[in-house]
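Just so it is clear, none of the values below were taken in a lab; they were calculated from the coordinates. If you're wondering where the values come from, they're calculated on a predicted model, not measured in any experiment. Cβ atoms are built from the backbone, for glycine too; each structure is taken alone.
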Structure 1
Amino acid sequence: MFYQILDSKRVQCGLCPRKCVIMPDKAGYCGVRQNEDGILYTLIYGKVSSINLDPVEKKPLFHFHPGSLCLSLGTLGCNMRCIHCQNWEIAHVVLVEGLQQGRVYNILAEDRADVISPEKLMEMADESGAEGIAFTYNEPTIWFEYTYDCAKLAKAKGLYTAYITNGYITTEALDTIGPYLDAFRVDIKGFTKDFYMKLAKVPNFETILEATKRAKEKWNMHVEIITLVIPGWNDDEEQLKGIAGWIRDNLGDRTPWHVTRFVPYLELRELHVTPVETLEKARQIGIDAGLKYVYIGNVPGHKGENTYCPNCKHLLIERIGYETQIKGLSVENKCDFCGENIPIVT
């Protein structure tokens, strides 16, 4: 799906904003969409590298079916190259010239992938007791055809659906899957072109903001934002204030923002773990910007994991790691203490 045929059997992919022009027998930047004789094929339909039954809070989604379990799965490849990626073994495809008529992702990664049809995935969701399906672990956009087919089946079965995404998707693709996605949990990694280019090799991060806003406004998806706060990279006030202000002005002040602790990894392994004080500062920046729900992530037991009523400040949902207890929220999603409406999807 989403490509144009050019001259000399070249094609241009239209799935993500890179819009790769792909020569015959080559793949695009993601490594998993290949031009074969002038036709663009996905190499990963149904190929599952990772699958688990996860608490929805692990995504993290805090205002979306709290306490529920979702069948979470990922494949191979990504349309970014984040230099700190903790899932790089499945997300960063490896160039292997001449392998299988020019297919460029690592055959070793293929060996780790099981083929699961959309119909089989629905059976697995039933057997596991999952309430929903989450496409995660690597970027779901590049798995589009499979996630689209699965999301349609899931919606027909009454399961919720979620993209755990970097947001790097074209309007055409987003609008195609929009009717079948319930949640769009998006990374806004930073707020400058220079940062995005250095960290993720993305030249036009504004498209991520546009897609995120469209998911909420046009398709009424539940949106939550996460920012991994990296010391010396995106922990400055300018970027944090920029993200907080953008969320407030474009998604609304009731949109959850997760500011999350970085742990050194891959090319950024020489950095330090994000100090808790930095995360607390980031949370306060969000609150000062007018955001009602700003959460601290990757610090189990911190009070910043909990949901408090923005009106009366009482504790409504307590979280310790991925354990969730609803303590002050009515079945109508109102604060038990003052009656404030709390934006929780149940």
Structure 2
Amino acid sequence: MLLKSVIRPLLRHVYPWLDGTPQQESLPLPADYAFQPYHQAKHVGWSHYGVMIPELPAPHQFFSLMSMLGASGALAFDTDHALQDTPRNNATAVTGTAATHPAHFGAYSIPRDCYFAEDGSHIQFGQDIILTGRYPNYRLQVSRPDFCCDIAISVTDKVTWFVKLPVYDHLSLLATYQGTVSDQGQVQAVSGLCTFEHAACISPYLWHDRPLPNHLKAPVDFFTYQIINLDDQTQLLLNDTRLCDEKIVSKAFVRGLAQYSHSYAAEFEVLAYQPHEAVSPDGVHMRLPLACRWVIYDQGRSIAVINATVDTPMTYGLSSGYVGGYRYTGQYQHQAIQGRGYIEYIDRRVNA
């Protein structure tokens, strides 16, 4: 309770003063933004590359690549049991589709297993995940037993800033993709809208490159990130992040091929949990959603309601949480909507 009493005023008064995301609203990606891995940089403790596709044909349903280069020092995002090296020299990646469950998660020693070009033009985890190219054109190749993915990604300048602080940048870019996915030798051509993501942040491992006990980690204890393609031009991002169960961010972001990102207030609620708790490889029990709801507001007026039902396995490896897909129904700007979405979910709250 003491920690929460300290966190609450910091989030309400200090964080808004430091937050640079409002100034980036509806603006294009800065021309000088560097998509670098920053491995062993003196001012960056971890970085992130991500590619997410919210809807694919069956049996895949969605695609996720969410990688961490280094470690964050945050409760929700550290995976100490998977360390292959020191925290700064460790990398993890969750990648796959509903068809590849449960084999999504991989952990790597950066010096032994990875190659990260300093300019970000070649990011490689072992022999199974290779991201190459420079903004705005990339190629992602994933090769694992019984699953392959080879897609070309064209990244737009339609940027959404989740975090922009003096010590932490985290952004997502609207992108299009075209290529193939294959499972058990069955090859499917795929194309559509996706996201391309990058982050870079300070961490305590810059000064102490050894695992921290949980009580010394930043108490980020809840995180969900969800993606919906409203149509073939427009994408909706949804994020709820909490520190000691106090909201840092609870927003919706709408962007399109012809429109820059605009944010709205949003409220997330779990309506029903799955009947059995998930248990991670390190023994952490977590309740996962079966049904959930978002309500999106514009100046206090509801403009969207989205009801989602998770209908794929939730697979471990999204940091200390899980990734999956859902079907949804609802309304957006007085129009009925339905389709498929992508969900990342971590709940490390003590009383969750």
Structure 3
Amino acid sequence: MNQQPYDEMHNSILYIGSHIPKTRKYVGSGETIANNLSDRGWSIILSSRKEKKLPRLLDMMWTIFSRRNAYHIAIVDVFSGLSFYWAYASGLLLRILKIPFILVLRGGALPEFSQSHKKIITSLFTWASKVISPSAYLREKLFVFRDDIELIPNGLAINKYYYSERRSSLNQLIWLRAFHKIYNPSLLPDVIDALISDGHNLSCTMIGPDRGDGSLQDVQQKIDSRKLNQYIEVILGIDKIEVPDYLSKADIFINTTNVDNTPVSVIEAMACGLCVVSTNVGGIPYLLEDGVDALLVPPNDPAAMAQAVKRILTDPQLANRLSSNARRKAESFSWEKVLPMWERLINDVLEQNETQKK
């Protein structure tokens, strides 16, 4: 459990990904891994915090090349869409420089993206020393490109999340994602409207940064037009350190997404013992078990989601079962269990690379 870098001269890591600027009040999964490795004695270089796409790509390439003697291994996050090409370019340059690297699969849309980009995905996966998936979903869907993808889940500082078993008198809902169309935030006002119309007394907090695609405006328009302002509060982002406090004050976590992998926000809600209601898209059914630790509904179906929430509101035994099972599952994501998996993997790649040099 206390494995350390195997050699102080070989403990420097370059982490390539979309590391959000600190002014955004958000820490992504990649940076969270980097921070935990840093706490264990690893030297970490992050790239990139640039917000605009071209400067971000250029910064990644420049960091890989200019600091090639300052790190011994790289970790590269892999998303779909345009972001994939940043990973591809990074992998190509690392290969040219003969620096070992580990790929980390991110984003629930990668399986669909892979179907029309088979050649470049095969190349990138082949160049990598290891390929990691945080979910069984992505590992299963991308198995055809590499049959030794390893599963390392997203970690959680479980002791920072205040657990309270939910049972009855539940009336506080919370939504915690980014305001972006892939997370379908505009579905939530429809759900709240249906529940209020059905006579339920509740309130909801929506928390997340605005990704600028009009989703936030769509949500606000629905709230205004349906006179839901007294029931729904919108908060544009909070510091990561504040997340446990906001979650602990709620009872039911709503996940409206259309595309997903293994969302940390859902695991955080489970750690606090919230009852989770989520769409059953992407990797969600691989993370949550319907009727055991969450209730799953079809995507973009406000009636089904409202009915699931109603079940929790009116059935204390169901609420209690979902709450206690959710916490139990969240404990399997603790950093005490996940971080040693990362250290073992990194050390294995470094040692293998040293052997190949001899």
TODO: For the read-out helix-only ellipticity at 222 nm (-39500 (n - 2.57) for each DSSP H run of 4 or more, over all residues; to 500), a value of -13000 was computed from one structure; give its label from 1, 2, 3.
DONE: 3
TODO: Out of 1, 2, 3, choose the structure whose coordinates give distance in nm of label points 7 Å out along Cα→Cβ at positions 59 and 275 equal to 2.2 when calculated.
DONE: 2
